[in-house]
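**Q** These are the structures in question, set out in turn.
A short reminder: the numbers here are calculations on the coordinates, not readings from a lab. Note that this is a predicted model, so its numbers are computed, not measured. Cβ atoms are built from the backbone, for glycine too; each structure is taken alone.
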Structure P
Amino acid sequence: MNPPPVILDEIQYTPELLPYIKEAVDADRRRRGAFLLSGSQNILLAERTTETLAGRTAVLKLMPLTQRETLGRPASPFPWEPGYHVPRKNLPTGLDLWEVFIRGWYPEPVSEPDRDISLWHASYMQTYLERDVRTLRQVGDLTLFQAFLRTLAARSAQLLNLTEIARDLGVAVNTIKAWLSVLEATYQVIILRPYYANIGKRLVKTPKIFFADTGTLCNLTGLKDPEHAARGPMGGSIMETVVVSEIYKSLLNRGEEPRIHFWRTSTGTEVDIVVEREQKLIPIEVKLSSTPRQDMAAGIKAFRASLGDRVAPGYVVHPGEVHLPLGDGVEALPFSRL
């Protein structure tokens, strides 16, 4: 029987240990899981473990929790996958659901509902800026970087216009690109690229930006009240962000590289999310209204008309409680059942 693994936290602060770990691993390559290395500064950790332990490690990305994890069913399939069943638990709806969105999905706010959520997120962002961002050469002015975060949060779920952001902040476009790479490397944002059958086109067309956690998003945009969040100008962006984040994190937790995109034509017809799954494309529209209507599926129908048989049945995800067919292979699906 193998001994339990050696667990080393914040390994990025002691890179001098890595050559010894490498030597121990090479001494018995048949043994799996001899060491569990973790760290909060993702960039430094990735750089240092890749340098010395290449081919000897499996890297897992730990994002904020998913809805399915908080419900105790982390491996449950999506509605478009075999084995899906409707959750039996009483799930939050209405403004209670928006309270969940404001709290976000980090373990501490989820497990401690009495925690002052505004203070927690403000402290988290300050710690993130001082601990993670200060270690990176691309960021010289933390105050300006924080303004960049707030500017980006106001554009969550929108097309990413780097030139416009650079102009608003009075900095160079290359600076914005460097700062964005910091956010990606520290898993604060999710970049969604447009769907094209030609994979090369996906890389050069304008992507959309999403924050990985709606609690972070609401804190950066100053949203503390569920009613204001649901009915204010950021409501649609928050709703789309939470759906993208749930799908992205759930796939990542399975060890899969999430293949999710959006679809948009030159005339503005759009599908919010396109999931590539086993040679099929699952189109998903996200709506703020809790009372779905057939006309909400217009983008999905246009997508099916454009790509034909590759398109699987689609979904209109909303914050309400109604689960019903909208015709032509489209279902209205409450977020709580995603």
Structure Q
Amino acid sequence: MATRSLETGRTALVLGVGGGIGGEVARQLTGAGWRVRALQRGVGATAASATTSDERGIERVQGDAMDREAVLRAAESCDVIVHAVNPPAYRRWAELVLPMIDNTIAAAQAVGATVVLPGTVYNFGPEALPLVGEDAPQQPRTRKGAIRVALEQRLETASALGVRSIIVRAGDFFGPRVGNSWLAQGLVKAGQPVRTVREPGTRGVGHTWAYVPDVARAIRELIEMRAALAPFARFHMTGHWDADGTQMAAAICRVAQRHGLHARRKSFPWPLIYALAPFATTPREMLEMRYLWRDALQLDNAGLVATLGREPHTPLDAAVEATLAGLGCLGETTHGLAAAQ
């Protein structure tokens, strides 16, 4: 395995830069002076080595995370590989998730890079609830949860071979550039002024939300201090803990009202999801994860706070306002709000 300085390296490869968390980590790294490379399909040329640069200076390399040679080429001279790539719309997880992490591990081992994985709460079943620490037992009850556990196990095994990794687990993502999320597709409708806020959870049951710019900031800060971390380091973000399952909807309504919109709160149409599940993938996957709306799961951030001194945290109304503006849900031009971090 190549050896690299954990103290001075400033080049990162981001897989999944087109997604909400991958794109935000890339933006924050470039803002902090890192050279960022992104592996993307359809960059604009057919050759696997074709590259372009965008207005933020992110170098975009043609390739696919399922192509090991493409990942190896893109990772050349990189100090960090951010593995933020997932199959879209829950499709083909069993076929794609583990081969992609295997390719990332192979590339990290070849160049001596640290792997960074934005994690989820899918790993944990009811046994670990309600307050879940980094080392809590992982006994998932769902197929996606089992895959996430296997993914992390791959990284833990690789740590014995010299591949360092950082995992940051967080709750339901939301943010100005996160269109594939419960908030954007379940509670409100992206691209439409907020008129109705649908509540998927059971009132009185807490739910964990994660504002993506805060998650990306924590990831960037952990990357900067990676030399001081354990070879296989796991952290939890508490994020925005909705203690009774009503606070996110209430915040959306408050923000909408400040922008001249009157939003009504309604129950989420779970009966419709049950009816559609036999015929479509996304409703089936939503039902599989419904336990996260019926049982409280709160992430214990003690390890993160001990390491960083605090958890990056944007106040809820500010985070919701920037999110709704970015999603086009405030019925006006609010690009400044969407860009605010």
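**Q** Name the one structure among P, Q that distance in nm of label points 7 Å out along Cα→Cβ at positions 25 and 265 of 3.4 was derived from.
**A** Q
**Q** Ok, one more. Assign the value 172, calculated as volume of the Cα convex hull per residue in Å³, to the correct structure from P, Q.
**A** P
**Q** Work out the source of 15.5 here, i.e. which of P, Q gives that when mean count of other Cβ atoms within 10 Å over residues 73-80 is computed.
**A** P
**Q** State the single structure among P, Q that was used to calculate mean count of other Cβ atoms within 10 Å over residues 161-168, giving 14.5.
**A** P
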